[in-house]
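The next part holds the structures, each set out as structure tokens.
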Structure P
């Protein structure tokens, strides 16, 4: 599975759409919260339509409403793609003073830790992924997968194209058979061979064209 780790505010909930709604007397909220920008949703749909076997994991603070509420939101708003879950808050073992600092906003809680935690819990550390967020709150290991959105407009057509390109830039090397067109089955008796490497390079070079 490929994963999109998705923030909402500044990604689907945009400043431009909220201003448009207010200027034209349109609802700015529904029972779930601020309404999402149709153009940002369309660009998310373009990714989902172009990339097979993709799941969406919510990293937004909206997740604090609970996974069932997020599934209901996804269904009632008719949002694109399969909702694979929410990234749980990673709370390390801290003393009372450190916890108090977090609650008072004096110590940052890194969203990248939530993503890493979800990957570990779901055995998804090797899955191709992209992160959409308007704030760069991630670890160095995430930077090549991170697409920072402009909170004014959210996910753009160019962001969608970049995401599709990133998801095409991978190869799976595995002894187990796979239906993925970018999977290379390695003979466990021989291990990784020169032929396997050459085929992998061909696939990666094709993704660059």
Structure Q
């Protein structure tokens, strides 16, 4: 299948005992993903993290899935750097992409992220798989080139429906790509309080 464009598929909150099922589906579809992993879980499943690295990108989702904006600067830095050290010890590569749990980020936490050489990656398509699991396939069907899609590890309906969701991308000649830092803001969502929320990353063709 020729690719008319690329989307960023991101998987949060892993790894877990069930990640292997997601990896099998990705391999079956020759798809890639960016895995925003929790450091404490990485320590439990190092073999799974190595398998993730063979399929896509392994990224940072803090060590304890903490509200980063409620921590001191020192605590927040430890959440990021500690997780990076754990992942690098397993994969040989230090992550450069970071996703704040619950999208809880502000100017101060962004400063900490940049100070440790990382880039915050949000999303602009939320599948709400953590709510009811009924919108996953529909959300994938509406994706366009450049979109960043959020799904989660540990959710049974996501494991069940991911193959059909990827079928929707293929039907629109969209392929999964790699997420890289960018100087151009990527729109995530709009809020009444904060206006447009953006992040500085983009989706490109996989390099591996």
Structure R
């Protein structure tokens, strides 16, 4: 398989995650997507956890394969900021896959329990790495020049900020809606990187 063909894994990752978000609530009576977080679907003890795990099975592995292929493809880019940003994004994906697997949310337990605290720590790290990576890619994409990739990074960063503000200051009745702005922004951007890889945009790719 040529390097560029590995970009398809980014798209598969997005589809897997979207399927989990859309269909897992069917196995969770009383779940309200407008007010409840995506992590409530996958938390330990949730009735939807088994279905969510199956639907989401390809999300993590495919996301990591895709972003690591992008790291290789982007190695020949002139902009160090762009390469560093993609590296931070790759680190974020690894933290997501490993961190949430090790420390899933435990439904019904207090936030102060060790596992739920570690779940929060993982979330904070994912958010920080996501923001740093998207800012660097947005700036570096202009210098490469890959202005369209820069625009995607800005758009996903804006969605992430909208999500953070919405979950922080708006009523809890719409918490789930705005939380999805944050979660989907990173998943969508990974798929965008995959599409760029498929198109052969990055210099270090097989012809």
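Bear in mind these aren't lab numbers, they're just calculated from the coordinates by the rules spelled out. What you are looking at is a predicted structure, and each value in this text was computed from that prediction instead of being measured. Cβ atoms are built from the backbone, for glycine too; each structure is taken alone.
A few notes on this one:
- Origin of the value 45, 24, 18, where Cα extents along the principal axes in Å, for residues 122-177 alone was derived from one of P, Q, R: P
- Top of P, Q, R by percent of Cα pairs over 21 Å apart, largest first: P
- Origin of the derived value 0.8 (distance in nm of label points 7 Å out along Cα→Cβ at positions 138 and 154; candidates P, Q, R): R
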